[in-house]
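Some structures to go through are shown next.
Values in this text are rule-based calculations from the coordinates and carry no lab data. Quantities reported herein were computed from a predicted structural model and do not represent experimental measurements. Cβ atoms are built from the backbone, for glycine too; each structure is taken alone.
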Structure P
Amino acid sequence: MQQSWKDVSFADLPLREDLKLRHAYGAPQLDVPVCLNVNENPYSPSSALIERIAAAVSDAAHRANRYPDRDFLELRAQLADYLTHDTGLTVDASCVWAANGSNEVIQQILQAFGGPGRSALAFTPAYPMYDEYCRTTFTRLHTLPRNKDFALDLNHAIDGIRAHQPGVVLLTSPNNPTGTALPIEDIHAILDVAPGIVIVDEAYAEFRRSGVRSAVTLLPDHPRLIVIRTLSKAFSFAGARVGYCACRPAIVEALKLVRLPYHLSAFTQAAASAALFERDEMLSQVETIKAERDSTVSWLRSLGLVVADSDANFVMFGKFADRHRVWSGLLHRGVLIREVSPPEYLRVSIGTPAEMGEFRNALLAVMADA
């Protein structure tokens with residue numbers, strides 16, 4: 001009797017041994033009234049901007065029979081112009097690279113500078129995908145804990161770099177899941193001792209508080225620094241999947257050795273270019289989100305909760321003896337947030353004022369039930 005394709009189970013597959021006990025990364029995608037769990041910008045593009053993006057994509061469709069620009073020169077020029085405007089440092093297009101979200105950028109960096117026999121160093125709690133990138137590139141990952149206030153212990157970090165001699169150091173500012181920003185002086189000190197590549201993941205950089213400098217400003221003096229950004233967060237463009245980095249042109253050439261052919265489609269390039277052309281509109285709600293974040297931090301602290309300082313569009317708060325009960329209670333009331341590391345904490349993304357009002361009411365009800 002012929003076997004049905006439905007009869008083949010996961011256990012029947014000749015999977016790599018190191019993958020058999022793994023689970024795919026991902027946050028719950030649930031149909032709830034208030035979704036505050038994946039750090040999205042809650043404000044959608046305007047109707048006029050949607051029309052401009054659609055027109056750019058439609059124009060690209062006329063050439064869909066041809067491969068896209070493999071090196072996406074126009075998009076890189078626009079990204080460089082934006083970084084110049086944002087940081088005050090003149091950035092050339094040759095110093096910019098982009099991919100399918102900042103996730104792919106980090107994976108390409110580890111493919112090029114990590115790998116078998118090499119290691120990376122991260123500071124926990126950290127973005128859990130760092131572990132996945134290292135696993136899939138066969139890079140050994142070392143981790144060091146942050147302080148109780150989730151700041152980086154600079155002396156501990158420098159000692160760890162000297163001990164492990166990692167090929168890649170993973171820094172995040174603002175950090176996910178804590179929202180903590182790194183002082184520029186700490187990044188500078190780490191660059192002075194790191195033997196290999198230093199990544200500063202600035203996915204949430206546009207939400208940083210006044211006075212927090214971008215690591216992009218350190219690029220002229222540090223040839224092995226790579227600063228990563230994304231259009232997914234502040235730009236309200238998560239669905240387009242565009243991340244990018246700024247670095248020396250030599251590093252860009254190294255990343256080309258591991259990129260997939262034509263890895264950014266013509267449609268992605270067209271949509272991203274249209275969004276960047278209208279960057280003032282795309283970023284118009286950032287200050288509103290920052291104000292709502294600061295208000296949320298103050299409100300949570302007024303309840304006696306421990307709240308990490310945040311320079312991002314999310315807030316991590318605790319401590320809960322049974323955080324899953326709190327998470328479930330919020331979900332029961334139509335509000336989805338995120339269970340993150342460390343185990344006593346929860347993380348809420350900043351939504352619209354109405355959404356944050358729903359979150360506040362739900363959390364007060366859950367805490368009252370306790």
Structure Q
Amino acid sequence: MKQFDYQTLNHLALNSEIVKKLTTIYQLRGETSSYAIDYHEELQKLVEVAKIQSTDASNRIEGIFTSDSRLNKIMSDKVEPHNRDEKEIAGYRDVLSLIHENSQYMPISTRTILGMHNILFKYSGDSWGGKFKDINNKIIAKYADDHEEIRFNPPEAFLVPDLIDQLCNSYNQAVKDEKFSPSILSAAFVFDFVSIHPFRDGNGRMSRLLMLLTMYQLGFEVGKYISLEKIIENSKESYYEALAASSQGWNDNQNSYTAFVDYYLGVIVKAYRDLIERMGLVHNQTHKLAADKLILKVLQQQLKPLSRAELVELIPRYSQTTIQRNLKKLRDENKIKIVGAGKNTKYVLSH
């Protein structure tokens with residue numbers, strides 16, 4: 001019978017890479033601790049950018065898409081979802097907003113997990129939204145070349161309710177006992193959740209939402225400002241490799257959490273470094289600098305073509321509309337030029 005040993009995490013040994021990443025996370029969290037006061041307005045803009053990126057990336061990992069214009073309208077709740085993909089995107093948007101605004105009122109429990117899943121699928125009309133699976137399923141890994149592989153056979157459906165209860169209880173007790181760093185416990189919880197694969201659909205998205213929820217509750221709020229889901233999407237093959245490595249022996253309580261914990265901590269480190277980079281650009285920009293001058297400065301500093309979305313991220317002081325207007329102005333003045341087309345459109349300095 002599967003057990004969750006969160007007192008030892010199957011005798012997890014903290015290797016040098018994990019220790020280094022843990023140390024870095026706490027250092028970077030300390031460096032960013034004053035941002036909420038120093039850069040309040042800029043952070044609020046980053047929150048909105050991160051919400052869009054997180055919703056888009058987490059759904060894209062599962063093969064769920066819509067156009068950029070439709071995504072932005074769905075995120076701002078200006079349109080009704082047209083199809084199945086858009087309905088699931090709208091559901092993710094709502095769960096994400098719930099976590100952003102109410103994480104302190106959402107204990108890690110079976111009730112919370114079922115409630116989140118119900119919201120995730122509330123627009124799709126599926127009868128199984130908010131209910132554990134009643135048929136057995138498999139964990140499928142999807143790769144960049146579009147091929148799929150069966151990665152893992154999760155527990156049978158009838159075992160799921162007890163396993164989720166045990167997982168939540170073991171995690172909550174371990175957080176209280178402080179046997180491990182909170183970020184390691186969050187990683188183990190997310191990994192075990194996705195290994196149980198408790199729902200017919202939405203398990204991957206739920207695992208990433210639970211990553212955000214547990215991290216917020218444990219005092220690591222970087223995911224509000226930098227999309228953790230986008231980082232995972234950009235390293236998807238490493239994500240699947242870490243899941244596969246830590247899955248071996250899971251059903252017999254013999255698995256090692258090392259590979260997934262190492263990957264998970266790496267995502268958090270990158271998020272903090274990205275946040276510091278964003279705020280560093282803000283800090284180094286005088287408040288008198290106009291949007292067009294900031295665009296030119298950022299393009300000069302980054303030394304590579306940047307998309308409009310990337311410029312919006314890097315210049316949180318100005319809105320997307322302002323950035324778009326000034327990109328046109330700079331093009332008309334022949335100070336910047338376009339490379340690529342369509343979704344791949346990017347901007348570079350003309351000289």
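Some points to look at:
- FRET efficiency 1/(1 + (r/R0)^6) of positions 174 and 342 (r between Cβ atoms, R0 = 30 Å, to 0.05) - structure with the largest value, from P, Q: P
- Origin of the value 31, 24, 19, where semi-axes √(5λ) of the Cα gyration tensor in Å, for residues 14-125 alone was derived from one of P, Q: P
- Label whose coordinates, when helix-only ellipticity at 222 nm (-39500 (n - 2.57) for each DSSP H run of 4 or more, over all residues; to 500) is calculated, return -11500 (choices P, Q): P
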